[in-house]
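Every read-out reported here was derived from the displayed coordinates using simple, explicitly stated rules and does not represent laboratory data. All figures in this text were calculated on a predicted structure; none of them were measured in a lab. Cβ atoms are built from the backbone, for glycine too; each structure is taken alone.
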Structure I
Amino acid sequence: MYLEKFRLNGKTAVVTGAGQGIGLACAEALAEAGAKVVIADRDPKAAENGCAGLMAKGYNAETVTMDVTDSARVSAVADQLASRHGKIDILVNNAGIARSEMPAEQVTDEHWLNVVDVNLNGTFWCCRAFGKHMLAAKSGSIVNIGSMSGFIVNKPQEQCYYNASKAAVHHLTKSLAAEWGARGVRVNAVAPTYVATPLNAFVKNNPQMYDAWIGGTPMARMGEVDEVASVVLFLASDAASLMTGSVVLVDGGYTCW
């Protein structure tokens, strides 16, 4: 009974920014559970490489080129995929950028707007476009990738714009959950700690920063992409059928201190 709740057979899932890292791990987790997965990425080469890896494992996957900051393109892709697959059951809003280590007083308009445009606006454009189809079907699960940075202020890197964007994603998650809960669409978020991805590879060459990150983590390590993807799978599945508006910390205990 319980393991069946994690199965996604017959469902279609869209994962943004899924060419690599956490997004690709999420796509694989959903595909392993039986879903047809669409890798939506602005980089067609990364998307194709990620898709090829999934297909080599026998999973049902395809790609679509989509920049989440282009609201018209997002809407067009949502319409096309819903028409092609009948409906979209799961949306994972993973696409995001950080551009860290910039003091607030030195942040340019371009820097601020770029991070907010990808992390917050892009998440909303996708929720709006795919959410319309889910609402019409009276069924759907959206999982947004937030961050523990939406709860705390990271150190030593300065990144007020990133922290603000992720805090906004968390509250957007709760707001949409409240609006759409009675209409069959669940909206939750995952808030990861520092995860071992290409984006964070630089920290290994910065002992001071690495010590600050790990020294502030009770589990004394960074996370792995599969550990985030496992929680995304749970929230996307019927195993989390009573959960909406939740922001699940996957942070190794970082926010305990």
Structure II
Amino acid sequence: MPEGDTLWNHAAHLRPALVGHAVTDLRVHRNRKRGPRPGVKVEGVEAAGKHLLITFDDGVILHTHLQMTGEWHLYRAGQRWRNERGAMRALVATKDHVAVCFAAPTVALYHPAEAGPRPWDRIGPDLCHAEPDFDSIAANLAATGQARQIADVLLDQTMAAGIGNVYKSETLWFCRQSPFAELGAIENQKRRTLYQRASGLLHQNLGRSRRQTFRNGLAVYGRGRRDCPRCHSIIRRIEHGDDLVRVSYWCPRCQPGP
């Protein structure tokens, strides 16, 4: 699943080509709502945690959540696409560029007059922002179930936005914290340290094409059955969560716990 830095980088890539330019074509897969008409300008392209939002100057917002499969591509007008056209889920074209979202499970248009919460309204402070609100994160943690394992809490986007399986595993390793510890067993200062470290790692990778957290790669994520770079014990891997798509890598010696 793309993490906060991936969405930030997508937004930074699309923004210069779209913002301030008039829309010549807009398509949204299986959409029944009226979208911005040709001539409307793109007002903003922003990442909100793992959500990407393209805002038009008539107030309409194109929302995509890439989950495990989605990605945004940017092409010059007339340039051949790298993916099959059947995988297109959204398209925003200007005179000179075409931005295409492929294979995203969640694509929708939101109009300014619509009532009710929107998916990105429920996320916690964004760890990719310059100054995340760590006090609000602490309050969110205090209000959630204290028996939850910290590996699951870090992935909960309502606590703080931007952490996925990679940064969860890397953060816990750097902080020598077991992924299986209950939240209530972790002191408040250690909780803050975890989110500060995650934010630092995310910021370290904004604008990078290849993710790095330790030396020239990653410390533990994707390195199951290899040596821990700190203590040389064997790194372990586990699939957990209700759907078993949450993967954790950790060092049993550096990160002892239940």
Structure III
Amino acid sequence: MLVVKDNRNNVPIIRQQIISRLQEMADPETARTAQRFFPKKIDCFGVRAADLRSLSREIFRRVESEWSTGQALELAEGLFDRQELETRTCGLLVLGFFQSGLSRPHLDKIKSWLKKGYLDNWALIDTLSLEVLGPYFLRNPGELKIISSWALDDSPYLRRTALVSLVKLARDKKNLSLIFRTIRFAVGKDISGDLVAKAAGWLLREAGKSDPGRLEKFLLTYGRQLPRVTVRYALEKFSGRRREHLMKITKINLSRRHYDQQT
């Protein structure tokens, strides 16, 4: 159990207690299994996702009466100096409980985390996007212009964040124009990286649940400009024959593209 009662306002002490708790929960076999989901080597203790969420919830319950969003941001940033996946994830999950207090300066700080590479894999970025930023933008649609600027950034971490932060907003048709525009911005910066390309496909798939006809029209117009993995993810909910047809019709004619580049 975390000894938080007399140290609720001491963020560094709570940070160290979290690390110690994660070390106690470490399981080498779980760590080996986790590695399969990442293309590059990661450091992790091997703590199950359910246990990590339980720990984060325990921390929140013990500090919620004393903390502001600022202290949650401080805890998260303090945990980013560790390389283990779980320490950084835990900080983001705790921050998620305080996301209702986010403001524009807080978003600038979060942007700096991404620019500095503190969140350098899909799992960390998606936790930030789904637990912290997505709920914020749902409540503050007037701030969605921030997403458009992030989608144009040179950082693939910022571009993926922009896309995944919109996943929950894709349930509302009124957000689809912004979503399709953001996808074009984000993927247009770099069509080679799976970090952005897969997120774009995921977001397109969610948009298609709200309006499959509009998704199909978008793919017929822009599909040849998108990475194949993006189109494949986007079409996962389509029937087999329709999916095969759209994959074929949006495929780039490589010989034609080569001709066009030479003329």
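A few comments on the model shown:
- Which of I, II, III yields -19500 [helix-only ellipticity at 222 nm (-39500 (n - 2.57) for each DSSP H run of 4 or more, over all residues; to 500), calculated]: III
- Largest in Kirkwood radius over Cα pairs in Å, for residues 96-239 alone among the labelled structures I, II, III is structure II.
- Here distance in nm of label points 7 Å out along Cα→Cβ at positions 72 and 104 is compared for structures I, II, III. The highest value is that of I.
- Per relative contact order in percent (Cα under 8 Å, 6 or more apart), the highest-valued of structures I, II, III: I
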